[in-house]
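Engineer: Listed below are the structures to be examined.
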Structure I
Amino acid sequence: MKPTVAVVYGGRSGEHEVSIRSAKSILAAIDRDKYGVREIFITKEGRWQPAPILPEPGANEGIDVVFPVLHGTFGEDGTIQGLLEMAGLPYVGSGVLASAAAMDKDVTKRLCRERGLPVVDYVVLFRERWEPELVEERLGYPVFVKPANLGSSVGISKVREPVELEKALELAGRYDRKVIVERAVEGRELECSVLGNEEPIASAPCEIVPSREFYDYEDKYVLEAAEFHLPAKLHPEKMQEVRRLSLEAYRALGCEGMARVDFLLDEATGELFINEVNTIPGFTSISMYPKMWEHAGISYPELVDRLIALALERHETRRSTRYTR
């Protein structure tokens, strides 16, 4: 019997539509000769169709491994990973802790900083009581204002002067009570794909050249006008540094399976900064995670196959773990 892969997508997130696009690409790429496929769609209201995964070992007959394609909240943040752990099901991607840590931009930066990895200066503000004076005291302008727990550039604003800050905080605050305000780095945006469990590998990085002031949601998924350089036009030593830092960040957060690590390269100083770690990166037709591996000689269908194999491998190694005396 072929193992059955349940592809779970949609979800209660500002990235719902992106999730659908990613899932369609994955569903088209799965080798149907090797795997059976089951689709599970979660509506914006959180209803599972045709049926939910139950948090009980053995209660989900006909599912051998789960491929969660849920970007953002309630999918990339450790919540569905916790459900799948309770259900005793193998699943693609990082576990509960790494997913939650990578989703929270503040926690990501703290864990990277603890390992001596470079991150941009920032402050954390909360919706219950904004403290805008901290931005000017600690950072100055311009800055980027972001929800701490979201992706795909949803809710992000670039603020050039104090009068713009309140509006940006209100926008970010719609998506999370915790908001990150970062010093704006004038430079280049780089991305690097990581693949693996205990011995991860990093791809050659790519560079994103936005068509707008920064790589926002419209530029990513509506206009599709951004340019990409793959591989990025970097000195070989800088290229290797991006790959090294990607693996270091991946390990610092305890990631498994896959992640895309995003960087900022300060053009004035040549400094690299880890910007974000995405544990369920985009898999749409224009997404760079699979494109970077295609450049490395791993086709989209082969990448999907490897990710499923990594999920099954991790599940098998964990079966020797005892949970009772």
Structure II
Amino acid sequence: MPEITVIEAVRAALREEMERDPTVFMLGEDIGKRGGVFLATDGLIEQFGEERVIDTPLAEASIGGIALGAAVNGMRPVAEIEFADFIWPAVNQIIGEAARVRYGTHGRRTAPLVLRVPYGGGVRGGLFHSQSIEVAFAHQPGLKVVAPATPYDAKGLLKSAIRDDDPVIFLEHKRTYRLVKGDVPDGEYTVPIGVAEVKRAGSDVTVVSYGLVLHYCLEAAATLAEEGIDVEVVDLRTLRPLDTDTVLASVRKTSKAMIVHEDTKAGGIGGEIAAVIAEYAFEDLDAPVMRVAGPEVPAMPFSPLLEAEFMPSPEKIAAAIRKLAAY
């Protein structure tokens, strides 16, 4: 299996799905001749032409609306929102409309669209290019929200998202694009939506995470193993629907749980997971459920020092796990 980056895995999935299914097409800002601001779609306009790789105006509401209209009429659009921070004009098209198509038509219509959304900090993006927006969409029934952390999962989950008959928000952490590499098969494969994975087995503490900070959790776990603390790391991979069975099985084994995410703590994904653990595994716990998350500030600061202060890190995560393990 060749080792590739996350961005290469995304590009490979897009190419393979467009080759497989002529109803798949892409639209978004700068995705054609420029190949996307991160080059996720580099070379695809030359292969598939301007009718299937469509450069749009700077108008996210239109991108969402056109994708929805195409989806309910038999196409499988893959729309790119250039940065997560710019998705808000399309919220009505996504939450107010796309999420309700199947329910509102009693299953007579579906909306098989994918919105690819680069998100997250650690890239010096400042206030307007660093947001974590997952909780706004993971709250909404009718949507599926996917957040892969590795090239293998990015490719397999994107292929599954494109084939899914419901709208999928496909979150791609910008910092993982070229930072994270991994083995990806040349052959056909998919990764099912809604299935978490234990990325590292352990017996003392369960750490649940996703996206970029999943790798920081694995790094912290490796450090703590040298100190005799055995950490199990669960990668959610999908944020809606949550694979609570995998999370609960891990917590029942270790009896201690921590959730780590880059987004701010209040109202975040971590709170939902903590509630599930408290509701269904309370008697298995030997300590309170802990969370490590971004601080309660409105946006990611631009200053490198302040950005580092905002972001979870392997050191911060390891310190919190030590505290939990000693409880």
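Engineer: Work out which structure the value 1.4 belongs to, where distance in nm of label points 7 Å out along Cα→Cβ at positions 87 and 135 was derived from one of I, II. Display every interim value, and only then the final one.
Structural biologist: On the way: I: 4.1; II: 1.4.
This figure was derived from II.
Engineer: Something else about it: Given 24.4 as the derived value for mean count of other Cβ atoms within 10 Å over residues 63-70, which of the supplied structures I, II does it correspond to? All intermediate terms of the calculation are to be shown ahead of the outcome.
Structural biologist: Details: I: 24.4; II: 21.9.
Going label by label, the one that fits is I.
Engineer: Looking at structures I, II, which one was distance in nm of label points 7 Å out along Cα→Cβ at positions 103 and 287 calculated from, given that it came out as 3.8?
Structural biologist: II
Quick note: the coordinates plus some simple rules give every number you see, no bench work behind them. Because the structure is a prediction, the values reported are computed rather than measured. Cβ atoms are built from the backbone, for glycine too; each structure is taken alone.
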